[in-house]
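In what follows, structures are represented as structure tokens.
No value in this document is a laboratory result; all are computed from the given coordinates. The shown structure was predicted, so the numbers you read here are calculated from the model rather than taken from an experiment. Cβ atoms are built from the backbone, for glycine too; each structure is taken alone.
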Structure P
Amino acid sequence: MFQHITPKELVQLLDTETIQLLDVRSPGEYSEVHIPEATLVPLSSLPVFLSKLNTNQKIVLICHSGARSSHGCSFLSENKMMSYNLQGGMDAFEKMYPTRVVRSAPKKRFSFF
């Protein structure tokens, strides 16, 4: 079983509780922009990471838009773990809380002109 939470609810959790925030995006997506408290666990690695999860803490999954993290939450549910899916993912979170994310330097683009 899992529930959806909003970016505002996630900020409240981050400010008041110790939670496990798992970013299930790719390493490239994570390095581009992420929440400092998040641990990178690409969705394909979630089964391997399962035994490392602390079921005494809330487990929140995040991806770019909320789709992959929803799949991750379903996987955790199948393994009898309660989790929370961030609605709108990193995209929604960054729009609402741009100062709470770490963004890498923009990539330089080469031009021949």
Structure Q
Amino acid sequence: MICDDNATFVTLMKQLFVKQGFDVRTADDGDEGLSLVRTHRPDVLLLDLQMPSIDGISVLEGIKGLDGKRPYTVVISAHEGSEKREQATSLGAQEVWRKPFNASELLGRIANLIEKGVI
């Protein structure tokens, strides 16, 4: 699942992952993202920190409170300092990537984690 308010980024990432056989849901704000995580329990969540309605930190707080399986969460952000990144990992984000990044590297990383059974 991709939760980011940048429509161009979401479209590009979704195309990349779908092309590799992934089923991808998207949300363009934190409220919708948290709702989709609660409803669909995705294996992976690509989460922007700075979004309208509720931010990525609030989404992570909501996910932390869920019973059962939580998504492998990769925080992606261009604007946040180290304090926000540390807060994201303390709330359960497994990885933090700074924009811009190599999308193929991220796809490879996720595929590798799936192959190893981490996800």
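When distance in nm of label points 7 Å out along Cα→Cβ at positions 8 and 32 is computed for each of P, Q, which one produces 2.8?
P
Comparing structures P, Q by FRET efficiency 1/(1 + (r/R0)^6) of positions 16 and 48 (r between Cβ atoms, R0 = 25 Å, to 0.05), which one has the largest value?
Largest one: structure Q.
Computing P(r) over Cα pairs in 5 Å bins from 0, in percent gives 2, 12, 25, 26, 22, 11, 2, 0 for which of P, Q?
It must be structure Q, since only it matches.
Work out the source of -9500 here, i.e. which of P, Q gives that when helix-only ellipticity at 222 nm (-39500 (n - 2.57) for each DSSP H run of 4 or more, over all residues; to 500) is computed.
Derived from P, not from the others.
Identify which of structures P, Q gives the largest calculated value of relative contact order in percent (Cα under 8 Å, 6 or more apart).
Comparing P, Q, the top value of relative contact order in percent (Cα under 8 Å, 6 or more apart) belongs to P.
In terms of mean count of other Cβ atoms within 10 Å over residues 40-47, which of structures P, Q is highest?
Q
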